[in-house]
Structure I
Amino acid sequence: MLLLVVFGGFLVFGFSENVKGPAIPRMQADFSLNETQLGMLLAFNSLGYLVACSFTGALSGRIGIKRTGIIAFASMAVSGVLMYVSANYVHLSASYFLMYIGNGMLEIGLAIMAARIFTKNTGAMMNLSHFFYGLSSAVAPIVAASMMGWNVFGGELGWRGMYLIMLSLSLLPILPSLMAKFPGDDGEEQGERLTLKSVSKDPVAWLIVLVLSLGVVSELAVGGWLVNYLEKAYDWSTGAASRMLSIFFVFFMGARLFLGPITDKIGYTLSIILMSGFSGICSLAAIVIGEPGAILFAVAGIGIAPIYPTVMAILAKRYPRGTETAITFTVTLMGIACVIGNLLIGVIIDGARKLFGAGMEAKESLTLGLQAGYGFIALLALLCSASCIFLYVYLRRRNELV
């Protein structure tokens, strides 16, 4: 039952986060939104997520992770209904905000569940759990685009019906949640619990935040910039560039499925050092080689994929009596770093064009800017590896390696 909740939860999580791609243009057309309004709507993603991160750990400690998970699943289903009946931009924005409150609660909640459940082979099981997120993320845009064209009761299902159906899937994990008994919710644990204040005083916690932030920003940036890079730098068609992104996700999912057991065998910190370094080298090599080396952009997914679940395994092992607090601290700061990191990529692209592209043709200038931006993405992966070396040395000196 617990596996159904965790694996099913990650599937639902991936769908809810990644169906927006095909839906957003239709939502924009239906409500006649300008680009600023659309940007504000998408900004609710980060805002709702960060708000949820701030209270989910404390909520799970107060009412239990079982009830917290059920609330997260239910709020996502309710947001689907509200989206379906939204009459204007304000109602739509409120619905989106609620959906991402649910998403944020679910991410923290699932991480806490997994940390409590997977006490053995933690690295392998964490990676396997996140494999299901990657699986649903990869197929979500395709499924969403197809569903919006369905003919239902004489009319097109559209983005409203698609969101209603997809978010209603979040009700399914509630059934095994009601029947399952969650570790840590039975009141058997005794002793002093970890507090945010004590976590913030731990140098290891800040190193873990740095490692996770660098790795996740690099990971998420690929989804936002790879297609753009291939289209504009190499004149690829949208279809060809999208297929390369799909190949990236294939490598990404395969790594989470097959490399998890390796992290348990060689150690979590050493695994991150090797994998993030591999990812950064692949991306840099792809830029240097040019179009013939474009496949290396996808191969980089092998290295970047295990970082998030492996860091969750580190937190579970290092803070067994306060995992929810440690996860809340780490993921909240990571969310802030993601906002800053993605902003920096855009600034670097524009800055490189203006600084080094003066006198070049527009195409060459744009390519130079994109290379600088994607080079920064590769650099983040290498910095993730470097910062994890510091973490490795620090823990090894204290005989606290995990």
Structure II
Amino acid sequence: MKQSQLFTRTKKEAPSDEVAKNAQLLIRAGFIHKEMAGVYAYMPLGLRVLENIKKIVREEMNTVGGQELMMTTLQPKEIWEKTDRWDDAKVDNWFKTKLANGTELGVGLTHEEPIVDAVGNYLSSYKDMPFAVYQIQNKFRNEKRAKSGLLRGREFVMKDMYTFSRDQEQHKAEYEKIVAAYFRVYERLGLGEVTFRTYADGGIFTPQFSDEFQTLTEVGEDTIYVDEKKKIAINEEIFNDENLAKLGLKKEELVQKKGVEVGNTFHLESKYTDALDLYYNDEKGEKQSIIMGCYGIGVSRLIGVIAELFADDKGLIWPENIAPFSAHLLNLGQDQEAEKIYTELCANGIEVLFDDRDSQAGEKFADSDLIGIPTRVVVSKKSLAAGGIEVKKRNESESKIMTVNELLQILKK
């Protein structure tokens, strides 16, 4: 893509009402646009990052047998009444609306009830299980506070998966398989070393402990206690002697940290399937309850977390596998040669943002640092005289002169 054709522009300052570092950087670099508190639109650069994260999540969910679908945002009141979750006293962050005829509807904040309602058309036998379905979809929650950029939104992108199993043994196997897939997602995003499986309250979903996946950062809203040797943690909300004993954790081995929840998994038991009258027939033809699990990953929140953790005083530093482009090509007064190199990189399947603007070198360098594409490539009179192009990694201080072929070998890896 030629930067002269990109309709977004970088900004020197973020909006005065935006205090979160992640949102400040993403807005200044032209990745997102703030519609209102907790609601952000994704501009072309931001959408590319979002889709790259989705790709990683999708690949790992497919690896464990997940089947992707897309549920509706509008949800009928009746199925939520069956599980006793329509009442605002139990679910306090609903957005709700009405049809023209006055019929109340929910605006999707989660999908346990709708997915059970849909699956009921197909599931009847023990032979049908286990299976897992998931979607990557916008969710809407009426958060009381939305001041942390993409870390806490009223509209956000989430991956939610649901498993259906015939008994606890089958459910546990599915559950742990998906937990392992979560860690692969975080590892691929560069968050593996700072993300911990964290015991937490089950909230509106289950009376059991849930598993949160907390990424350590000082801007995190959650206080957790980490056993660094076991690589597990416990959320402050359930931190007491009784729960520590249940979980086999020792207070003296725990370190207090701040974290952001980037995923969660829940044991739902048969709460939702029973309430919605969904059962299966076992080998003897007898009716049995279905055991469910649900599994969320905050896809858009991950962009905010990565922007918080992978940045310096100049701007963003995207990991290579989710960056909007692989290379940022800067033309410094060498139009013909720069155009030729851009064409060659594109022909070799390299995704390039080509800064072909008629701007000063200092502005181009500053914008490149702010946008944070992993590899910067400069075509200038000086670089050509030295034998090629000037190449610098965003997270390194030194640049190197190399040929286009040498650059291609690096980028293709």
Structure III
Amino acid sequence: MSSVAITIFAILAVIGAPLAFAIGMGAVVALYLEGFDLVVLPQRMMFAVNSFPLMAIPLFMLAGELMVKAGIVDRLIGFANALVGRVNGGVAHVTILAGMVFASVSGAAVASASALGSTLVPALRKSYPDGFSSAVIASAANLGPVIPPSNAMIVYALMAGSSVSVGGMFMAGIVPGIILTLGFMTLASVIARRRRYPLSGAPFSVRTALVETRRAGLILMMPVVVVGGIVGGIFTATEGAAIAVVYALVVGLFITRKLRVADLPGCLFRAAVMAAMVGALIAFASVMTFVFTLDLVPMRLSSFIESLTSNPAVFIAIVMAMLIVVGMLIESNAAYIMLVPLFAPMALSYGIDPLFFGFLFMYNLVVGMMTPPVGVLLFVMSGITRVPMSKLTVEVMPFVVFQFAVLGLCVAFPQIVLWLPERFGF
């Protein structure tokens, strides 16, 4: 039964059907052919999305939309430019640093790519070719799911159940996120120096840096308040997301005064569309998970992998290698929803720390957002900058290779992921 579902899903996905419907159609057809009563499926789908923690995703998306309209990207660019604008690859550094800070607001790669792309493309094009500019923005945007708050981490924690907390996942992403940011900036400098891209930006000034830091201060405080409250147990992730929305409204309406009441319907609509995509994937994928359960796929998969190895390190290597391929072919949210219920319990049976495994799983699929042929960030940036996918793929490869190198570093040295969560009691 599961083989029928996967075959139909693969066929529909290849011909371009939306992944949510491809997953759902594959599962429904498989169940119908087995004579299963389909009446219970709507109830299962509703149960899958009727989740309080899941409400955090549309709220964080709305907060990101409001902060874009509030003019925070401009202030972040000014702040980053005052710090790192006058070095090799200065505008790229500004983009990456702005992406790091915006990641702590939006929690999503696509939202970060749209915000950074629409704002920074003109400045990048003055110093760099379009291909390199697009690759830098895609890399900066891919910090969104790694640095908390992260929608990907929320989805993983939801699918993994009580073994993983959202706050723990948030803490696990901070150190790797900093390593990625510094690595991207170093890589941009090396490429800019080798290609002899021109310097840009004003020389560093303490006074300018202090002024821009003061202007960006309220924005920089937002992730401290939201993530700090979630990690400290003051409020849940969903309540923190609601606080982020209120924070964004106050900043936009009364501090920067660039957010207008007339902008609110558009922000609500865009956040609702993005959240609906995630919700549809979760609802339809719950039916696919039901098919896997009926067909005893988790037990069969567990037995198969256990027959290959009893070594936890080898198990991690097998799963990471598989996810690299999955990330190239399947949209990340669909992969979380279908695969986390299969592999998270297996990791526990191998005695692997669930938080460590959860971060590796999530991060591997995040890198897949930049790998062809289904890397969603490549499509977003190609659409924004009109750079051909073939050219963009070549330019983005050094950043992809570095991200996989960080994955290997985290696998080899688990404390990179676990040190900070352990300090906070996770």
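Read-outs: derived from the displayed coordinates by stated rules, not from any lab. For clarity, every value in this text was computed on a predicted model and none was experimentally measured. Cβ atoms are built from the backbone, for glycine too; each structure is taken alone.
From which structure (I, II, III) was distance in nm of label points 7 Å out along Cα→Cβ at positions 232 and 248 calculated, if the value obtained is 1.4?
Working: I: 1.4; II: 0.6; III: 2.3.
Of the structures listed, the value fits I.
Tell me which of I, II, III gives 1.7 when you compute distance in nm of label points 7 Å out along Cα→Cβ at positions 40 and 328. Let's see the in-between values first.
Details: I: 3.1; II: 1.7; III: 3.9.
Working through the options, I get structure II.
One of I, II, III was used to compute P(r) over Cα pairs in 5 Å bins from 0, in percent, for residues 120-215 alone, and the result was 3, 10, 14, 20, 23, 15, 9, 5, 1, 0. Which label is that?
It must be structure II, since only it matches.
Quick one: helix-only ellipticity at 222 nm (-39500 (n - 2.57) for each DSSP H run of 4 or more, over all residues; to 500) came out at -9000 when computed from one of I, II, III, so which one is it?
Answer for the origin of the read-out: II.
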